[in-house]
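**Student:** Before anything else, here is the set of structures, which you'll find just below.
Taken together, the values in this text are just the output of simple stated rules run on the coordinates, not laboratory data. Here the structure is a predicted model, which means the values were calculated and not measured. Cβ atoms are built from the backbone, for glycine too; each structure is taken alone.
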Structure 1
Amino acid sequence: MKYLWLLIILFFIAAYHTWSDRTISRPPGVLVAAEPVQGTIADLPEIKKKEFSLKPLASFDIKARVILSKRYYFGRVADLAPVDLALGWGPMSDQKNLEDFKFSQGDRFYFWSAKSFPVPREVVESHTANMHMIPGNVQIEKLLKGLRRGHVIHLQGYLVEARAPGGWRWRSSLSRTDTGRGACELVLVESLEAY
């Protein structure tokens, strides 16, 4: 009997992952033409979130296509940013271009490889990014956790530096053209729309 329960649980876990990993189909064509907008800000007070202190570094406004979404469940970092989004804009929001790429996420990074390059490598690097999402409230957290590949989103908030007791620190990139370790954006999401 206990094996039957184990099989039932495994079935529901597999069904959930299949359901949550489905893609929203999009026709070819650029879905998001606008570039992300990063603005300078006056010194804003730190924002407290759980055990963390968040220092806003820049305002941030982006419209983009969700290439991948990954949830994190365990540890200090997951408590702060439970979702990473690999986002694409401009030519990297076009289904026709994305078909030539393979994307994956893991350990707070995203990776890509290409069968062929429909756009130059520099365009891929400057028009995609892995962003760690800090939900500004419970409703935004629910929306972030429900995003799937193919969603087009518009989010506004701040690029931040997070600190916690013991000297722990996590700082956002302030560039859309950097790559490698430290190139991800750490985004406090204040508003989010998805379609």
Structure 2
Amino acid sequence: MFAYIKGEIADIAEDNLILEANRIGYNIKISAGTAERLPAVGEEVKIYTYTYVREDAFLLYGFLTKDDLEIFKKLITVNGIGPKGGLAILSVMTADDLRFAILAGDAKAIAKAPGVGAKTAERVILDLKDKVSIEDSLLHREAVGQAGIVHGGENDKSAASRQEAVEALTALGYSATEALKAVKQVEIKEGMETEEILKLALKRMF
């Protein structure tokens, strides 16, 4: 119903945001991670929203980036993960961290979310492993209030070199999650070879 709402922050709680736009105050459910990254009360912000309707409720869920919204929409397709569970997971990990955990089969990381048990975490991995990829985590995306380097406009060779570096790190014994995170932090320059990316990524490990 609403693609996004842009307005002034009237109040922030751990799991709720009141956003005033055109003299209307919108109650928007948010994750703890989103709450931590919001600007102060009185500041203007753009919130991407998901509308959830049931017989007894009409709820808005909000996110600072389209990427967060898209991973949330994937999460709630998993049996046993409703909007509340989706926000719980995104309260303990970022969208990229969740992708890394899914790709690495790291159910323990996902199960750290309140109310999400081991079996549900394993179901998330099983249902979404074919719906996320390394490329999703390496593509250019909007990053609001997030640390790290944003990479954009990479050519096929650069993307291939990144993936080769990830594979090399996993062959050295690092987990897929660790390898993905390290390689994602490397700033790629034109003509950079896999070996150089690997060396820079290894520095991130220490």
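**Student:** If helix-only ellipticity at 222 nm (-39500 (n - 2.57) for each DSSP H run of 4 or more, over all residues; to 500) is computed to be -6000, which of 1, 2 is the source? Intermediate results must be reported in sequence, preceding the final value.
**Tutor:** Numbers: 1: -6000; 2: -12500.
Going label by label, the one that fits is 1.
**Student:** While we're here: Check the numbers for distance in nm of label points 7 Å out along Cα→Cβ at positions 87 and 103 across 1, 2 and tell me which is largest.
**Tutor:** Once distance in nm of label points 7 Å out along Cα→Cβ at positions 87 and 103 is worked out for each structure, 2 has the highest.
**Student:** To which of 1, 2 does the computed value 0.5 (distance in nm of label points 7 Å out along Cα→Cβ at positions 63 and 95) belong?
**Tutor:** 2
**Student:** Further question on the same structure: Work out the source of 25 here, i.e. which of 1, 2 gives that when relative contact order in percent (Cα under 8 Å, 6 or more apart) is computed. The partial results should precede the final answer.
**Tutor:** Values: 1: 25; 2: 14.
This value belongs to structure 1.
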